[in-house]
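S.K.: Following are the structures in question.
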Structure 1
Amino acid sequence: MNLIKYKEQLLSFLDVPKVKRIRKSEEFYFEKAIDKYNEYINLEINKSILNILINKTKSKPFSYKKLLKEYNIDSIEHKVLLIIGELISYIDQNAAMKNELNQYEDKRTMALTFVRQNVWVQNLLSHKLDNSLENLPEMIRNAFKYIQNPLRELTTFKEAHRQAISRTFFDGQYESIIDSMRDIGIRCKNSMNDGFLYSEIFYQKGIREIWDSTITTERTSGQKIWSYTPGKNGYKWDEFRIQGIMAIGWDEMGDLRKYKTKIDIIDQLNKLYEPDNRPTNDGLALWQFCHEIQVGDRIFAKAGSKTLLGVGEVISDYEYDDRDEYKHIRKVKWIKAGKWILENEFATKTLTNITDFDDFCYELYEIINEDGSVPDETIRESYTKQDFLSDVFISEEKYETIKSLLMRKKNLILQGPPGVGKTYAAKRLAYSLIGEKDESRIKILQFHQSYAYEDFIMGYKPNGTGFELKKGPFYQFCKLASENPDNDYYFIIDEINRGNMSKIFGELMMLIESDKRGEEIILTYSNESFYVPENIYIIGTMNTADRSLAIIDYALRRRFCFVELEPAFETEAFKNCLLSQGASEELINKIKMRMGSLNLEIKKDTNLGKDFKIGHSYFCDYIDTDKWYEEIIKYEIEPLIKEYWFDEEEKTKNYVKELLR
């Protein structure tokens with residue numbers, strides 16, 4: 001038996017603080033879990049109720065907390081869901097509401113299972129119907145086996161890990177682990193804690209490498225592993241993923257290859273960006289991005305410190321690309337994308353070498369499921385027509401009209417006065433038509449007076465040594481849509497009337513028409529054949545109160561349908577939105593009456609009219625403070641009406657006074 005071979009290594013971990021605490025504990029470490037399991041087993045509940053609850057766990061996105069809140073605290077549904085949640089909170093390190101439900105001061109759990117909460121709840125509800133361990137997924141089944149017999153089981157719930165540990169140390173005999181470890185002198189004061197203790201030891205760095213071949217493989221391959229944030233809080237993720245790149249900022253630095261040392265980079269950063277601070281971390285990130293990342297390295301993209309966005313493999317050396325922003329790039333083959341919330345945290349830096357953090361890397365690989373060992377899928381939040389109607393405050397009839405117009409014409413403009421939520425509505429219209437919040441099928445940009453064909457479609461841009469042909473966002477989005485004809489894609493243009501449509505679209509102006517989709521033309525710059533695919537829908541937004549713009553030209557009018565969005569102060573949806581955030585009915589009525597009166601005056605003014613009314617979105621994010629309403633009036637509404645009546649100061653003062661009374 002190989003156990004003797006590794007005895008000294010195993011014994012060396014007995015002084016690790018957590019291992020020592022487990023060994024010395026006189027109480028069973030998971031007594032509360034046993035009590036909760038017995039409560040769960042003994043609870044009697046009607047089968048029809050169980051089936052209803054099981055169906056609810058299949059909805060996406062699933063929220064255990066929301067499901068629990070659906071039921072009265074005295075109901076049997078609430079009771080069974082609460083017991084199940086409490087039981088999971090003692091088993092799984094990633095359990096939902098663990099901090100609220102786990103009654104141990106240190107929030108101890110048995111293992112990190114990588115089982116999603118809906119799977120846990122669904123299977124524990126199903127188990128009440130058939131009481132069969134064999135029908136449970138292996139991680140849940142093995143967790144139950146441990147709870148039922150902690151004297152003979154480990155808290156290692158993944159079957160492949162059990163087998164690897166057994167094979168490496170115990171001649172493949174899982175049943176002999178407990179006795180064999182006791183025989184070499186590793187045991188707890190309370191023998192019921194032995195199985196938990198042994199699992200803790202087997203996962204220690206230095207022991208895990210012995211039995212876990214995946215970690216050994218990563219070390220010997222020379223592949224480094226990096227965490228990386230694509231733009232602030234990950235906001236560039238969808239763009240970079242579609243383009244097949246990773247990119248970082250500090251564009252004024254120019255080509256990073258001209259700096260001979262890391263200190264040179266830090267010195268230049270100091271001059272350009274942070275004269276009062278020494279930007280050591282930023283300098284390290286730039287140096288590593290240029291010199292230390294290698295082709296074949298793994299990149300884990302993240303947002304913030306706890307959200308994993310995807311994984312990819314570096315496929316190019318460093319390039320300096322003279323694009324509008326984020327000019328330092330490497331090409332990456334993005335392998336998998338999604339959104340996973342981690343128990344452990346990433347470093348908050350833009351770029352970090354995490355190769356030596358074995359346990360954390362292993363958690364990432366488990367979650368991302370590269371080898372298929374853990375069932376997973378890209379999880380996106382569903383978004384229905386009802387979600388749209390709840391968020392956007394228009395009638396169902398108008399929604400159906402907008403949908404019908406867009407499907408027929410393929411090009412639609414949402415127009416209206418400031419604050420009616422045109423861009424917000426455009427994006428949620430796209431979500432509702434897709435059926436989920438899939439950012440990869442939506443692109444948003446804003447037109448302005450200097451925006452041109454070369455920015456939008458393609459054009460020559462300087463690259464440091466000359467000029468090179470760069471593809472614009474509409475070109476790239478059309479290519480993406482043409483490669484995925486079964487999916488619809490939505491291109492949203494904010495402030496569409498601020499740009500010169502003929503100048504921006506060029507020869508593509510004709511191709512965006514619904515009956516010209518799929519027809520090919522030769523592009524001016526590249527001399528290549530190109531078409532606008534049928535599965536792209538263009539949604540524009542237009543501020544009708546923008547006096548800086550002339551009336552839009554006929555070319556734009558002929559190719560788009562126009563839908564007016566109105567202020568929604570009078571709607572039930574607006575009222576419910578504020579009520580759900582804790583606003584009082586008295587405050588809501590005040591907003592409704594006073595803004596309604598102001599909009600009536602604006603409409604009656606012959607120099608303004610209905611296109612200048614003020615929208616509801618200024619008031620949609622309620623904060624429970626005394627100054628919330630006053631600050632919106634003083635710092636958002638007042639500047640707007642001062643612009644409306646720029647030559648009638650007394651009138652403006654009177655309106656503001658009326659709003660604040």
Structure 2
Amino acid sequence: MTDFQLIDALRNYLWRRRYVIVLDDVWNVNAWETIKYAFPDCNCGSRIIFTTRLSNLAESIENTSHVYELQALAENEAWTLFCMKAFRGEHKAVCPPELEEMSRNILKKCEGLPLAIVAIGGLLSKKKNGGLEWKKVHDCLATELKSNDDLGSLRRILQLSYDNLPYYLKQCYLYLSVFPEDYLIKRMKLIWLWIVERFVEEKQGFTMEEVAEEYLNELVNRSLIQVVEMNYFNRVKTCRVHDLMREIIQMKSREESFVMIANGTRISKNEKVRRLSIHENSEEVQSDMRFRYLWSLLSFSSHHSFEYGFRNYKLLRVLNLDRAPLSTFLPELAELIHLRYLSLRWTMISELPESIRKLKCLEILDLKRSPVSSLPAGITQLTCLCQLRNYRYIFQSSSFFPDTHGMRVPSGIGRLTSLQKLGSVEVNEDYELVRELGKLTQLRRLGILKLREEQGMDLCYTLDRLKHLTALYLVSLNNTEFLQFDSLSSPPKYLQRLNLKCSLPALPGWIASLQYISKLVLQYSNLKSDPLKVLQKLPSLVMLELCQAYAGEELCCDPSGFSKLKRLGLHELERLRRIRIAKGSMPGLERLDITACTVLETVPDGIENLKNIEDLVLWYMPSTFIKTIERHRGEDFWRVQHITTITRIYESQGRRVSETLL
């Protein structure tokens with residue numbers, strides 16, 4: 001019987017019958033397209049159920065009326081299932097007290113995945129001498145997955161997910177094995193590493209970062225990466241790998257000499273280690289280990305001293321030293337002439353040597369949260385640099401928000417025409433530097449600090465030339481310093497994020513033309529006119545923060561205003577007495593923060609109409625304000641009773657206290 005004959009026979013059999021069809025583990029939409037004609041729709045209440053690991057496939061099937069995303073088992077449900085399998089011979093399948101701690105540690109690795117709980121619980125049920133045998137399973141799970149027949153079905157299913165990846169995603173996924181267990185992987189960090197490792201292919205019309213983010217989203221859709229947190233722009237913020245998949249890819253990475261974890265496993269001197277990852281519990285890498293073929297060294301340890309230096313790693317291209325206990329820039333780092341990526345984030349290195357000019361291949365230099373305050377002239381010879389970033393935050397005792405500190409850069413920075421991200425640059429009185437930044441026409445992100453009023457013309461000259469900017473961060477020399485934007489004739493058309501920390505005589509008119517702006521922060525603006533009247537019309541605005549930005553007594557939002565807004569922050573608006581939100585405005589608002597608005601009488605009029613609001617956070621608000629929304633007693637409690645969580649944050653005896661009101 002041919003496929004067509006089989007489809008026809010099945011269709012005839014099901015005609016005018018009520019049926020339920022389950023298609024399990026569908027990998028390709030074409031599979032459905034081939035057989036869908038076998039299932040007649042006779043309005044008899046029939047149902048077709050698909051299971052798939054690919055979330056985008058579920059949404060792409062034309063007949064889909066409901067997509068249900070299976071969640072991991074809750075902790076108590078997972079424990080019940082585990083005990084049923086692991087202690088099936090015990091009375092009522094109860095875990096003996098002496099095995100409970102080890103059992104829960106093993107269960108944690110399953111992360112609520114029923115298949116894993118059943119398989120590992122079944123394996124443990126056959127182990128004698130409970131404690132010691134169970135500890136071996138916990139410590140050597142990768143080995144058990146590889147060799148134990150009792151875990152064969154689990155191994156095959158996990159392996160199938162990897163085997164079905166397209167070639168360009170396999171190395172990206174294996175690369176995740178460099179990260180420690182339970183490490184929260186930041187989206188941008190992962191994207192940069194994939195790019196400098198040359199895993200990301202060029203795609204016409206897209207930046208490399210955009211292509212890499214497509215890769216990440218595809219791995220998420222395939223349920224191979226777990227999203228820990230999404231940001232307000234519906235993009236992955238942090239992610240991680242399921243512990244069991246991590247065991248699989250670490251094992252495969254070791255087999256293929258793709259990644260080696262320095263975790264006490266013996267490494268042969270002749271082994272071709274390409275990538276070495278050092279975790280918090282890793283031993284010191286011995287001085288006689290030369291690693292002649294090492295391309296990447298990634299440290300996730302705050303105590304690994306690197307006492308033997310980097311002389312034996314001549315071919316290094318990627319060096320991640322985040323939080324490493326380094327206070328000086330080791331001389332041999334400047335000899336790593338093949339380096340593309342160097343991260344000294346959160347180290348105590350305060351100065352870079354002139355010899356850094358030797359790193360001609362360097363593409364990314366990450367100095368964020370380090371005390372480096374100025375860059376040597378040699379930095380201007382690194383013409384391959386795409387990203388040069390350094391900023392840190394310092395809180396003043398009298399302020400709710402931190403001051404941003406950046407770095408001084410040398411004359412000649414305009415030679416680095418490949419730069420796409422630069423920040424934050426302290427310009428002080430250097431008028432030429434402000435204009436020189438206009439030569440960096442490939443910039444996507446730019447931060448400039450310590451701007452003066454007299455530099456307004458030069459700043460506008462520069463911004464007119466930076467047509468590709470998507471993020472801009474501008475801070476004046478002090479809170480009262482005005483910045484003039486009147487001479488800006490052509491603002492960056494594709495700007496998505498804008499932070500202005502300066503006094504403004506009025507809201508710049510060109511802000512109203514920013515069709516793609518999704519995040520806007522105004523600080524120290526002290527505007528006389530209500531800025532919401534203009535800002536509410538921005539079609540893409542998702543986040544708005546106003547901090548000491550308005551000197552009036554009332555803020556008003558009209559119906560249909562802020563159609564996309566999800567988060568609003570109103571901070572230190574000292575004269576603000578009333579907020580009016582018209583019905584129909586801010587329909588998607590999820591969070592509202594109000595900080596130290598000391599004369600504000602009560603919550604916004606109209607907040608009761610914000611049906612999607614989940615969080616109201618009140619920072620350092622006076623007790624008279626808090627009393628108006630007290631449960632059952634407050635005169636305006638009825639306005640906020642639909643909000644999921646109301647949090648009050650205040651200071652008591654020198655300590656910050658957080659209190660849930662609702």
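Computed from the coordinates by the stated procedures, all read-outs in this text should not be read as laboratory data. All of these numbers come straight from a predicted model, not from anything done at the bench. Cβ atoms are built from the backbone, for glycine too; each structure is taken alone.
S.K.: Which one of 1, 2 has helix-only ellipticity at 222 nm (-39500 (n - 2.57) for each DSSP H run of 4 or more, over all residues; to 500), as calculated from the coordinates, equal to -7000?
M.R.: Among 1, 2, the structure yielding -7000 for helix-only ellipticity at 222 nm (-39500 (n - 2.57) for each DSSP H run of 4 or more, over all residues; to 500) is 2.
S.K.: Out of 1, 2, which structure matches 26, 18, 12 when semi-axes √(5λ) of the Cα gyration tensor in Å, for residues 428-579 alone is calculated?
M.R.: 2
S.K.: Consider the structures 1, 2: one of them gives 5.5 for distance in nm of label points 7 Å out along Cα→Cβ at positions 124 and 564 as calculated from the coordinates. Say which.
M.R.: Numbers: 1: 5.5; 2: 4.8.
Checking each candidate, the match is 1.
S.K.: Could you figure out which one of 1, 2 the value -0.37 for log10 I(q)/I(0) by the Debye sum over Cα atoms at q = 0.09 Å⁻¹, for residues 164-387 alone was computed from?
M.R.: 2
S.K.: When you work out FRET efficiency 1/(1 + (r/R0)^6) of positions 188 and 540 (r between Cβ atoms, R0 = 35 Å, to 0.05) for each of the structures 1, 2, which one comes out largest?
M.R.: Checked 1, 2; max of FRET efficiency 1/(1 + (r/R0)^6) of positions 188 and 540 (r between Cβ atoms, R0 = 35 Å, to 0.05) sits with 2.
S.K.: Quick one: volume of the Cα convex hull per residue in Å³ came out at 216 when computed from one of 1, 2, so which one is it?
M.R.: Answer for the origin of the read-out: 1.
S.K.: Let me ask something additional. Given a value of 9 for relative contact order in percent (Cα under 8 Å, 6 or more apart), calculated from one of 1, 2, which structure does it belong to?
M.R.: Derived from the structure labelled 1.
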